[in-house]
Each structure stands twice: as structure tokens, then as C-alpha cells.
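In the part that follows, the structures are each spelled out as C-alpha cells.
Just so it is clear, none of the values below were taken in a lab; they were calculated from the coordinates. In this text, all values refer to a predicted model and were calculated from it rather than measured experimentally. Cβ atoms are built from the backbone, for glycine too; each structure is taken alone.
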Structure P
Amino acid sequence: MADAALLEVFPTPVDSPFVIEHIADEFTSVCPKTGHPDFGSIILRYQPAATCVELKSLKLYYQSYRNDGIFYEAVTNSIRDDLATSMQPAWMQIITEWRGRGGISSRIIATHGDVPEQWRCG
């Protein structure tokens, strides 16, 4: 299971609002039905409040899913919940984009807080 204890935060360096976007192109987990690897990208987009997530810890956290048998939807919501707990951002989006299997690719979006209109995905 993913290890949220790996996540580290640091104080937001400025007082004015801004948006951070981190893209991880090499995310892997395992399909719980077939045992085959799932490959995807994760877009983390958020407006920090008091803290930001530290990137090395985010990478290690993502890697902790590598051997998990977990559905796309569960991965996306789990990441959202763990990051929301760790950072308590003003708002956040987690967008996972999964490589195609059987001709179907998937995109899952989970949000936290009131995402401004200009940042909403649809």
C-alpha cells in the first residue's frame, strides 16, 4: 500500500496566491484483476496555503504505489486524500492519465476544495 508518511512539506515561500503544477510521466501500479502493470501520468495542480509538497518525497510517495494492486479510480482518490491531508492546500486537482489497454485509455480527475473556474478540467 502507498506510504503517505513519505510525503514532506515546506512552508510556502511567498504570501501572494500562486498555482503549482507537477507532472509525473512515469507512474506505475498494478491492475488488481490481471496483475499486469498499469502505466500513467499524474498531474498535481494546486494553490498552496501554508505549505508545499517537497518533490523528492512526492516522487518516493508515487513510487510506493509501484507494486500495489489498485484500480485507477482508487489511485487517483488516494493520492488526492494523502496530499490534501499533508499540505492542506487552498484547492487541488489530481489528474491521472492512463496508457491505453484494449484500445481504451482513461483519465481520472479528483479535486479538493473549490477549484477556480479557469483551472477546472472537464
Structure Q
Amino acid sequence: MKKSNFVALILGVIGGVFFALGMCMALLPEWGMRTQGIICGVVGLVVLFATVVIWRKMEGKAPVQLSGKTVGSILLGVFGALLLGVGMSLCMVFSKMMIGIIIGVTGIVVLLMLIPLTKGLN
């Protein structure tokens, strides 16, 4: 494993854990840690964004250029992840199985659309 990939792996795990824990802290009222959760989540996001910059620098690649395709891909990924999360929440929290499964599978399909959008079809 290359050094740059190992560094990206470690920073990605740290950022992901901070972000996930922060979201749990902020969104679970039983924990009563909304402010601390928001701070923890923001720290996680900063680490994740720094991971991309550090990895690209170590690989000798140019910084990410924001184009219409890049922004569209990001928005499509966020939309797909939100659909998947809403579907899971409907199934697990609100016991709305059918609509939750339909929305969750729709989110998976939207996320799968990212592959041909970013890589293209041959």
C-alpha cells in the first residue's frame, strides 16, 4: 500500500468517525448533546475535506476543479444518500416498511447512477 493511500485511509476513518458521532450526538435528543454534536460533526467534515486535499497533494495531482459535472455529481450523491437514509428511517423508526423500502431502493438506484456519470460507459 502506498504511503498516500495509507494516510488517506487513516484520515478518512478519523473524519468519518467524528462526523458520524457528531451527527448521532446532534440528532438524538436522548443524548442532550446537540451543540457538542454539531461541533464534532463540523470537525469531521473539515478532516474529510483535508483528506482529499492531502491525498491529492501526495499523489502529485492538481487540486479539484469545480465544474458543472463535479457539482452535479456531488448533488446527486447527496440526494441519493438522503433518499437512502429516509428510506431506512421510515423502515426502522416509523414502521412504514413498504414506502421505506421503495424510497431506500430509489436512493440506491440514484447512487448507482453516479458510476456511469463519473466513469462513463464503454
Structure R
Amino acid sequence: MTNRPTGLDQRPRAHEMGIYKRYFDLIASGKKTTEIRVNDSSRKRLKEGDLLRFKCRDEEVLTRITRTARYDTFDEMFEHEPVSSVNPNASKDDQLRNIREIYPPEREALGVVAIGTELTGF
């Protein structure tokens, strides 16, 4: 006989990403609608309509992917993506500086993905 799930975890199946608290709060409030990451192997599986759960410490927020756009660099990405959708509280220069503190040049060389998100009702 196999063990069956007890139903205690009723969360919808979703991709998961850890995120810094300052960005998590912007996503949870609906102010941040574009998440940017390097285009590594796990990001290549993301597609429109997928659920994406952001986690920060013991908090989480569930979003739906509305679109993905891939770019060669963060600079190129900001030529096409609204700065305010990535972080409404920071200038483009500040955002590029913060991003490059997180992702060194060898990671940026993988390419960049902009992930459009919207909050879900779950």
C-alpha cells in the first residue's frame, strides 16, 4: 500500500524562486510586475501561463507568468523593459548596479530573461 498525500499542502504546483525581501514586498504589493534573472537552465523552462511562487524567509507569494522575454545583457533588457516594472523605487542606473552586485559578468553571459508576472487569486 502506498502513502497518499494528506491534502495538508493545498498550494498549487508552481516554479519557485527565492528573492530578497525588498523585491518580495514589491511583488506582493503588485508594484513589481517584471522579475529579471539570468537565463540559466531552470529559467529556460518558464513559459507564459505557468505559476511562479516567490519565497522570502517564511513568506511566499504566488504569481502567474504573463510573458517571458530573453535578452543578451541587462543593458539590452532595459532598452525594452520599463524600468518602473522592474523596480518602481529605483532608477535604471541604480537597478543595473544592484543587479550586477547579484550577478557577476560570467552569469550575465548566460543571457537575461525578463519575466512578466501578475498576482493570482490563490
Name the one structure among P, Q, R that relative contact order in percent (Cα under 8 Å, 6 or more apart) of 19 was derived from.
-> Q
Identify which of structures P, Q, R gives the largest calculated value of distance in nm of label points 7 Å out along Cα→Cβ at positions 69 and 101.
-> Q
Computing Kirkwood radius over Cα pairs in Å for each of P, Q, R, the value 14.8 comes from structure P
